[in-house]
Every structure is written in C-alpha cells, then in structure tokens.
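Since every read-out is calculated from the coordinates, none of them should be taken as a lab result. Note that the structure is predicted; figures quoted are calculated from it, not measured. Cβ atoms are built from the backbone, for glycine too; each structure is taken alone.
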Structure P
Amino acid sequence: MQNKKNICVVTGTRADYGLLFWIMNEIKNSSQFNLQLIVTGMHLSPEFGKTYQVIENDGFIIDKKIEILLSSDTSTGISKSIGLGVISFAEALGELDPDLLFVLGDRFEIFSAVSAAMICRIPVAHCHGGEATIGLIDESIRHSITKMSHYHFTSTEDYRNRVIQLGELPSNVFNVGALGIESINKLKLLSKKEFEKSINLKLDSKINILVTYHPVTLEHASSKRQMKELLSALDFFKNSKIIFTKANSDTDGRIINQLIDEYVGENDNCVVYFSLGQLRYLSALKYVDVVVGNSSSGLLEVPSFNKPTVNIGERQKNRIKAKSVIDCLPERKEIVNSIEKSQKKVFQDLVRNIKSPYGEGNSSELIINVLEKIDYSKRELILKKEFHDIKFNK
C-alpha cells in the first residue's frame with residue numbers, strides 16, 4: 001500500500017478551528033493521509049482561554065504548539081509576533097516535513113506559517129481566499145497568502161473569480177462554500193434549556209442579542225470609540241439579554257475586552273465568554289433574536305439560521321451578504337435603529353425566506369475529494385506556479 005501523505009493543518013484561533021473541524025476530521029479518517037496539527041496564537045494564551053484544550057478534548061493530537069503571541073497587541077507587538085512566527089514555523093515544518101500545509105483565512109499567524117512553508121518548499125492549500133475586509137490589515141494578508149498558496153478553496157463563485165484575477169490557475173481554484181455551514185448541518189445543537197444552563201443566563205426576554213465585535217485595524221484609535229458607541233446603543237435595550245464573546249488578539253483587542261468586562265460587571269442582563277466553543281456558539285445562533293457586531297460569522301453562518309445580523313462599520317465591507325444583514329455606521333443611533341429594524345415584522349418575514357449565498361454545507365467532502373487527487377510525488381511541479389493572465393479587451 002502506498003505510504004500515507006502528511007497533511008499539516010494550522011489553527012490559531014477559536015474561530016478558525018471551528019471552521020476547520022470537519023476537514024480535519026476528514027483528513028484524520030482518510031486512508032490516504034496522516035493529519036499533522038500545529039496549534040498557535042490565541043489557542044495557547046491563558047488570556048484568551050487556552051482553547052487548545054478544546055482541540056485535545058475533541059480527540060485531535062497536537063503535533064506542535066507554537067507560542068508567538070506576545071503580551072502587546074500594538075502594531076509593533078504584532079509585527080514581532082509575525083517575525084517570531086516565521087522562525088518557529090520554519091523549525092516546526094522542518095521537523096514535520098508535511099506533503100501539504102492546509103490553512104484558512106487571513107490572520108497574521110497564518111501569514112507567518114505560509115511564509116515559512118514557501119521558503120521550506122512545502123505546497124500550501126488555502127481556504128476562504130478572495131474575500132474582502134476593507135477595514136483590516138487582514139485584506140492584504142489574505143491576498144498575500146493566496147499568492148503563496150497552490151490550491152485554493154473559496155466560499156463563493158465570485159471569490160473564486162477574484163482568486164483567479166490574482167493570477168491563480170483556474171484548475172487549482174475550487175468553490176466549496178463556506179466551511180462554517182457544515183457544522184450547522186452536522187452538529188446536534190443544544191436544547192434551549194441546555195444552552196441557558198451552559199451560559200448561566202435565561203433568555204426569556206423582549207430581545208436576546210449575541211454580540212461579537214473585533215478591532216478595526218486600519219482605523220487609528222477607533223476601536224475604543226466604536227465599542228463605546230455599541231455599548232451605549234445596547235443600553236437602549238434594557239429588557240434584553242446579551243451574550244458577549246470577546247475580541248481577538250488584533251491591535252486594540254484588549255481594549256475592547258476591557259470595555260466588555262466593565263459593561264457586564266455593571267449589568268446583570270449580560271454574560272461574557274472568551275469562547276463559547278463551536279457547539280454553544282451555533283446553539284446561541286439558534287436561540288438569539290439578532291447577532292450584532294462585525295464578525296464574519298454574521299455573514300457566513302447566521303443567515304443559515306434565518307436570523308438577522310446587524311453588521312457594524314467597515315470590517316466586513318464589500319463581502320457578499322445575504323439580505324438578512326443590516327449594515328450600519330459605528331454610531332449609537334445607527335446601531336439602535338438597525339437593531340430595531342431587525343425585529344420589525346416586515347424584516348422578520350424577509351429573513352425567514354432568505355437563502356445563504358455560502359453553499360450547502362458539504363465543504364469538507366468537496367475539499368477532501370480534491371486533496372485525494374493531488375499527485376504529491378510531483379512536488380517540484382506543484383511548487384512551480386504559473387501566473388494565469390486574464391485577457392482584457394483593448
């Protein structure tokens with residue numbers, strides 16, 4: 001029997017792990033592959049909940065834990081983390097020597113991993129390329145990862161076209177839908193009673209709100225101001241129950257988390273968690289009335305529950321959105337008006353009938369089919385990327 005090929009998956013946050021879970025399972029159970037797993041970034045930080053323990057509890061073996069997250073979330077601190085990451089990933093990849101590195105998204109940890117893989121001459125497969133996050137440095141990071149990758153799995157056909165526009169060979173770019181949809185179809189979600197018990201909050205109220213707000217890294221000194229506007233808007237909904245999940249480790253993430261902690265400490269209708277985990281988070285989407293913030297989940301997963309999203313600011317600007325998503329400025333009055341709009345009968349009727357633009361929830365099956373057809377013995381040919389030129393009309 002032919003030797004199994006090593007597919008190395010990198011995860012750095014609770015969010016990307018939730019998206020990668022099912023493809024990791026497929027790789028682990030494939031007769032053709034060994035799963036190698038590198039865990040880094042927020043997973044290893046006590047401040048962000050040590051979520052690597054969730055991965056281990058799910059039955060995955062972690063091959064390498066790479067500490068790169070410094071105590072500072074300033075631009076300088078994150079730049080140093082990227083540099084430390086390149087050094088550490090180079091050492092880890094040199095030892096593991098995978099046949100393929102499998103990554104997702106646009107975070108700086110992944111940029112470090114892919115940069116090291118490029119120099120180590122390891123082919124890379126990248127998920128969720130071609131997307132746009134105008135208010136973030138992630139925009140540039142994502143497209144840079146695309147150019148260092150060899151196989152691409154996008155969440156819509158428009159994003160597939162954008163990856164091709166970046167010069168990638170159409171034969172290596174596959175529209176597989178958004179990875180997060182799959183968990184909605186496959187997981188048995190908690191009952192309402194079970195979910196309420198798990199978060200220590202009863203949801204019977206006029207409106208139940210899930211809030212996830214992350215830094216906007218290209219707008220200097222705005223994260224604190226925008227978060228204060230959001231919290232001020234939530235004050236308007238005195239009869240609501242509010243579930244907060246904390247911000248990531250991007251610049252100003254700690255400022256946002258401090259403001260959330262102070263708010264929850266002053267209001268008994270709120271709870272806050274570093275991470276709800278995949279099961280509780282998706283269960284939350286089932287039972288809340290609206291999702292508020294600027295997380296990509298509001299665009300990718302929430303529409304599949306036929307629930308409204310209030311999307312604040314520019315973090316997700318230019319991404320493909322279902323009609324259940326209400327865009328608004330990061331200002332108190334705008335946020336209040338948008339939450340109120342999300343609960344009006346005419347909008348609720350619209351939301352009940354929308355269809356997500358992000359696929360049917362079979363991404364891992366489509367991805368594994370592609371991975372199993374790659375001839376890994378021809379690494380030299382895989383690494384010799386051609387630039388695909390689009391012919392423009394003159």
Structure Q
Amino acid sequence: MQKKKFHKSISIIGGCGHIGFPLGLAFANAFFKVTLIDNNLFNVNLINNGISPYKESKADFYLKKNLKKKRIFATSDLSEIKRTKYIIICISTPVGSNFKPILKNFFKLIIKLKKIISKKQTLIIRSSVYPGVCKKIIKILNFKNVCYCPERVVQGKMLLEIKNLTQIISGYNQASIKETSYLFQKICKKIIVTSFLEAELIKLFSNAYRYIHFAIANEFFMICEKYSVNFNNLRKNMIDGYNRNASLPSQGLTAGPCLLKDTMQLFSFTKKTFNLGLASIKINEKLPFFLINNLEKNINLKDKTIGILGLTFKSGSDDIRDSLSIKLLNYLKKKKINTLQSDPFYKNEKNVTAKKLIEKSDIIFLATPHKEYKKLHIPKKKIVLDVWNIL
C-alpha cells in the first residue's frame with residue numbers, strides 16, 4: 001500500500017456496533033478508507049449490502065455513498081488491521097452486578113492484537129474503560145503508540161453531533177497524540193489533550209453527572225406522587241422566570257448502556273465511596289417498581305391487561321440495552337399480570353401494533369416517549385400512565 005493511502009486508512013474493531021459503525025461513516029465521509037471489523041456476521045452482511053444495522057440519523061445515505069466510493073467495508077477478519085495505520089477499538093465493556101467491569105473479552109482482544117500490531121500503527125481506545133485500563137494495555141502489548149479518545153456523542157445522532165463536539169485525546173507519547181489529533185481534527189470541531197486518567201474520568205464523570213440529574217428529577221417526582229402533587233406542574237412553576245432551576249430535567253425511565261454503566265464503574269473505582277452515584281442508581285432503577293406498586297394501591301391488577309408502549313431505553317432509538325421499559329415489562333410478568341408490548345423501532349415477535357395494544361389493554365403505560373406516540377388516539381375510558389407527560 002502506498003504511504004499516503006496507508007496514512008488515510010482506519011480499521012475499527014467492533015465496527016458494526018452502535019459506536020463503531022457511525023464513527024466509521026464519519027471517517028469515510030472525511031475520505032479515509034475504513035474497515036469495519038466485527039464478529040457479528042449478520043451486521044457485517046447488512047452493512048456490505050448498504051443497510052444500516054441500527055437507527056442512526058443519515059446512516060443509510062452515507063453508507064450507500066461510501067460503499068459506492070469504496071471507502072468503507074465490513075469484515076470479520078481481524079487480520080485486516082495489518083493494512084491500516086489506525087486501529088480503533090469500539091467493543092463493549094459490560095459491568096457486572098458487583099459494579100466491576102467485565103474485561104475478560106476486552107483483554108483477550110488485546111492479547112490477539114499483540115501478535116498482529118506493528119510499530120508503524122497507532123492504537124486508539126474508544127470504548128468506555130475503567131481507569132487504569134489504558135496503561136495496562138500498554139504493558140500487555142509492550143507498545144507505546146496508544147491513545148484513549150472517549151466517545152461523547154448521543155446515540156443515534158452521532159453523524160449530526162460529532163462535527164460540533166470537542167474530542168478528548170490522551171496518549172502515552174507525543175507521537176501517538178500527534179497522529180490521533182490529526183485523525184480526529186478531520187471530523188471534530190476541537191481537540192483537547194489530557195492525561196490518560198483525566199480522559200478516563202472525564203468519560204465516567206460526564207455520564208454519571210447526567211445520570212445524577214435524572215435521579216434528582218425522579219426522586220422529586222416520587223415525592224410528589226406520594227403526596228398527590230403533580231410534579232410536571234410543580235416543575236413548570238419552579239423553572240418559570242427562575243433560571244437557577246432551568247437545568248432540572250423532567251422525570252422518566254432513565255437508563256441506557258452508558259449512563260448506568262459508567263456510574264457503576266465510577267462507584268467501583270472509588271472503592272464504593274461514590275455515594276451520590278449509588279443513590280442515583282437506586283432511585284432511577286426503582287422507578288418502574290414504584291410506578292406499578294403505586295398503581296396497585298388503587299387498582300386490582302389481577303384481571304387487568306397492561307400495555308407497554310415503548311421498549312427501548314430512549315425515544316427514537318431501537319436499542320433496548322439496560323432499558324427500564326424492559327425491566328418494567330419483566331416485573332409485570334413476574335407478578336403474573338397480563339401484558340401487551342409495542343415499539344415502532346425495536347422488532348420482536350411478541351410485539352403488537354400500538355393500535356391493537358390500545359384496543360386490548362385496560363391500562364396503558366407510556367414507557368418510552370417516542371414522538372410517534374403523540375399522534376395516538378386513546379379513548380378516555382382507558383387508564384393511561386404517561387410518566388413522561390407527552391400525551
């Protein structure tokens with residue numbers, strides 16, 4: 001491969017996932033040759049056939065465009081990284097019930113890379129990682145061209161957001177920082193260089209900060225419910241003409257694969273002294289159960305059918321990872337309450353249409369605030385639990 005072409009080449013491990021796929025499209029749009037490497041063969045085939053595996057704004061258009069230009073392709077062959085200057089890791093780093101990260105598969109990958117990676121390449125970690133992991137990677141690989149560049153975009157809007165965001169870059173040496181800065185300057189508005197630990201904590205702090213904010217609103221909401229006060233009206237009056245309260249979010253089934261996970265990781269990293277984070281987890285995770293238990297105080301649910309509108313972790317998404325809507329549904333099933341489920345984006349054989357759910361349900365629970373639900377007609381005789389207050 002010519003030197004110029006080599007320096008414009010990127011491989012993304014986990015490239016068919018929620019983070020790697022849109023990142024690959026962003027770099028392909030910036031005229032890099034991008035190889036998406038993933039062991040999910042179904043998604044590999046979808047991408048190579050011009051079909052986005054996830055709901056992502058502008059993804060279908062840019063995928064078809066870059067496939068035609070031969071700037072992007074997907075494969076399951078890890079050895080393809082030999083052909084690229086930059087190797088970006090975007091694989092999942094789950095957290096266990098003990099709040100500790102499960103890094104077995106992550107480090108298995110690092111050990112595999114040790115046999116393939118060369119000194120002319122730069123390794124970039126994009127996955128959310130536990131503080132100290134980057135230095136451990138360098139030690140395992142005996143390889144210094146390593147950077148950590150945490151992902152900071154809103155899922156589903158990455159291609160729209162990233163060009164206006166500041167990218168945090170940390171690296172072991174100046175050479176790798178320079179190379180990685182060159183790369184991200186092609187798709188990001190601004191670059192900030194930090195230490196490894198600062199970058200790792202920035203990622204965890206950012207998601208924990210947002211998660212705590214949602215917990216405040218959910219705790220206020222549950223207090224209001226206890227005393228028969230409408231929290232939505234109260235919040236509106238709190239904010240009106242008083243900017244100090246303007247950042248208070250509304251209540252909701254707040255979850256997702258990043259906010260909860262990174263709050264858990266931070267709690268583990270601080271040796272379980274991050275009390276605010278732990279309290280937030282308890283509050284947010286309790287909300288589905290609070291809502292059903294509160295409902296049972298007034299209604300006998302034994303012979304009722306409850307319809308769950310929306311199963312994904314947030315509106316406009318097709319991702320159910322860590323979804324509180326799913327936890328709500330499973331809680332109802334555990335209590336042997338009849339349920340129906342529907343979602344316009346997450347496909348499941350048990351789903352019914354929203355129209356049928358409304359018709360057959362005694363109680364309708366708006367669990368995920370998809371904007372499509374604003375157009376629904378729900379008869380007044382139906383009991384509706386709209387925790388998001390969008391209907």
task = Taking FRET efficiency 1/(1 + (r/R0)^6) of positions 34 and 298 (r between Cβ atoms, R0 = 30 Å, to 0.05) as the quantity of interest, name the structure among P, Q where it is greatest.
result = P
request  = Using mean count of other Cβ atoms within 10 Å over residues 82-89, single out the structure from P, Q with the greatest value.
outcome  = Q
inquiry  = Please compute mean projected area of the Cα convex hull in nm², for residues 114-265 alone for structures P, Q and give me the label with the greatest value.
reply    = P
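Quick one: semi-axes √(5λ) of the Cα gyration tensor in Å came out at 35, 22, 21 when computed from one of P, Q, so which one is it?
Numbers: P: 35, 22, 21; Q: 41, 24, 19.
Computed on structure P.
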message = Matching task: 0.60 is the computed value of FRET efficiency 1/(1 + (r/R0)^6) of positions 242 and 346 (r between Cβ atoms, R0 = 41 Å, to 0.05). Pick the structure from P, Q.
response = Q
Label whose coordinates, when relative contact order in percent (Cα under 8 Å, 6 or more apart) is calculated, return 17 (choices P, Q) = P
